[in-house]
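Take a look at the structures below.
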Structure I
Amino acid sequence: MTVKLYYKDPYIRTFETTVKNEQIDEQGRYVVLHETAFYPTGGGQPHDVGTINGVRVKDAQEVDGEVRHYVEESLQSQEKVTGEVDWVRRFDHMQQHAGQHLLSASFEDLFGYKTVSFHLGQETCTIDLDVPKLTEEEAKRAEESANKIVLKNTEIISKWVSPDEAQQYPLRKQLSVSENIRLVMIPKVDYSGCGGTHPAFTGEVGGISILKWEKQKKQVRVTFVCGQRMIDELYKKQKVMETLTKTLSVPEENVGEATKRLLQQTNDQEKTIDNMKEKLLTYEAEKLVATPHTVGHNQVVQLISYEYGMKELQKLAKIVLNENSSVIVLLISEVGGKIQIVCGRGSNLTLDMNLVLKEVLPVINGKGGGKKDFAQGGGEAIRSAEDVMKELLNRCTVKV
């Protein structure tokens, strides 16, 4: 088994040791050392990265007590090596993991809400609480309680114990192992079985901030950050706030109301634009109805557009059919290398427009469908809109 220096002292950044072996598996090339300060993935905490004799360690995994260091290139049979852990990443993980202990303890002590899972992500962390909902007041109180413990700078103690010794402590949850039991203890706050790395004192967590929470099936997922991540999050939000205050030309405390007004103005403008579009489509429909083309025994209203989308084509077709129930409508749009088609007929006719459309769609590798009186579809502009219109008109003639 690999001697795990990160349990002896989580603050070790560099160490000297010897190589046990170097091999390749399905994940890549890995090196096993006689001892290591590289923490492998486990217990909700991601692995460390760093270097061994200058060769980058990109992953660390534990297999049967052996820590495998996945490296980007061979160490070339070097026997004595120096390992260096990426301390910024390691200390960040220590802050987040200890912060999770404090936050979970606060939720349980204040409200009896138990933590059932923990995830330490690259940007944020989450805990899942075994409750159906969480109020803003509860989240605020738990956050305040956890930060008070941070300010007390209480010692964080890690200890290996036997099963009998473990039962002497008020454990927050049942142990998941029956041997090699490691307890992480924050006196009078939290006693938990944990294999992760943590700072020596709660003050090093730096602070805890709950960002949001959301329902996950029958549980609530709480997203939070600690330490440097909290500072980074504050900086990011402050930059956003500065941008908003400049853009809206209002002081910070009025950003909320100014944003609501802007959104309302935008909604009003969109409604005005929609009404104008509706009027333009009505005007377009009136022109089309006034100048139909005779195809066989039917009157056909046809249009090729290079700006309308499917929504506009559908609206235009329906307006035309409301104006005249004795015409066929064939509308085509060619925009952005795509062909879109709408086919319709008035209630006084019996032509199957769905069948007409489906017979033409293959020429543009298209898909679509609808009912006998109204259908729509689209495809690639591998044929011109004019050619597609001719195909539609030919089908209408054949089906009369």
Structure II
Amino acid sequence: MAKTIEEINEKIQSGNVVVFTAEEVIDVVRKKGTKQASREIDVVTTGTFSPMCSSGVFINLKQDKQKMKLGGGWVTLNGVQAYAGLAAADIYLGATALPDGDPRNNNSRRGRFRYGGAHVIEDLVQGKQVLLKAEGYGTDCYPRKWREQMIGFDEMNEAVLFNPRNCYQNYNVAVNLSDKPIYTYMGKLNPRLGNASYCSAGQLSPLLNDPMYRTIGIGTRLFLSGTEGYVAWHGTQHNPNVPRLENMTPRAGSGTLALVGNLKEMDPKWLRAVSFTGYGVSLSVAVGLPIPILDEEMMRFVSVSDADLKAPVIDYSRFYPTGEGKPRLREVTYAELKSGAIQLDGKDVPTGCFSSYQKAREVAEHLKSLITDGRFFLSCPVSPLPGPTEEQGDLK
């Protein structure tokens, strides 16, 4: 029997809602079957906690008595360059922004990037103040040309986390077939298949539990780093037209989400800066998406296990940056990846994950408790995300 999001919200309001995490529900479906489970379960929660480079914050600063036009000038926060090509009091700070004089400007390609935009964002969420330096050209209505002060949330009208691309629906497994180590956004890849790096929560990952975007769309409410956030749009590089397995999950990187939420309400437990040697800075973001069980098909979607999900193994020594060589070496399941080693070219290759499964589990469990306690309600998307439109074939 089909349900609606409105009916599920009524159950949340009355305290009668039945919620499982995407990890817990796998065994439930194995024991009861999809039909019975879909009748009994109302919501399945997902979670991920991963570095998401395409993240940043819009800040609207309070003006002093003598006002200043930031737009068209330059602004730094703790020495990290922010984008000032907006209005008089608005700036955007990207998570991967770096200060001048950082290791990217020295002769060492293996320098460690110790501080960047993500660290500024984390400092603000921790309640710290950061040093603002700004220079403008001065106008009749904005005569001030220089501003330098310590600022925190009290000196901001708004601080809005706006992430153009989060929650990748599947991703590569990175390896290195060359004779020298390489340093990437997937970490250090040791030569001659010394290791394999991946970044996904697998069976807990939000978009892998709604592979056709039936319940996730523009306006979907979600848990975002400690507070409520929303899907603002499909994310950049959103590409639903990739080959899929019979369970409709993609066999390569596919959908993405653009997310928005109030930075002032976020918790430093769920928003952490990270630094990768030889590559740069990123921001680990916690995202929890509730999946309403509208019918039996949704129950089948959310009950996929790590053994049901596959990712492509890519040689980053050739595929990045030149794109030369055979992109896909083989496909592996997330169960194989999480076992600690995969088989490749006749050898055991140790695996490591940049996405914290333990934190993803905590996100899903926390969202479950919020819904069960009547503190989080589901929302109907106001518009769907772009879905697959082309016939799916085998990867070549």
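Quick check on the output: 1.00 is FRET efficiency 1/(1 + (r/R0)^6) of positions 25 and 81 (r between Cβ atoms, R0 = 41 Å, to 0.05), derived from one of I, II. Which one produced it? Mind dumping the intermediate values first?
Numbers: I: 1.00; II: 0.35.
Answer by label: I.
If percent of Cα pairs over 26 Å apart is computed to be 56, which of I, II is the source? Clearly, the read-out refers to II. Kindly point out which one of I, II the value -12000 was derived from, the read-out being helix-only ellipticity at 222 nm (-39500 (n - 2.57) for each DSSP H run of 4 or more, over all residues; to 500). So the calculation was done on I.
Highest-scoring entry among I, II, by distance in nm of label points 7 Å out along Cα→Cβ at positions 129 and 385, is I.
Of structures I, II, which gives 9 when relative contact order in percent (Cα under 8 Å, 6 or more apart) is computed from the coordinates? Of the options listed, only I reproduces it.
Here, each number is a calculation from the coordinates, and none is a lab measurement. As the structure is a prediction and not an experimental result, all values here were calculated from the model. Cβ atoms are built from the backbone, for glycine too; each structure is taken alone.
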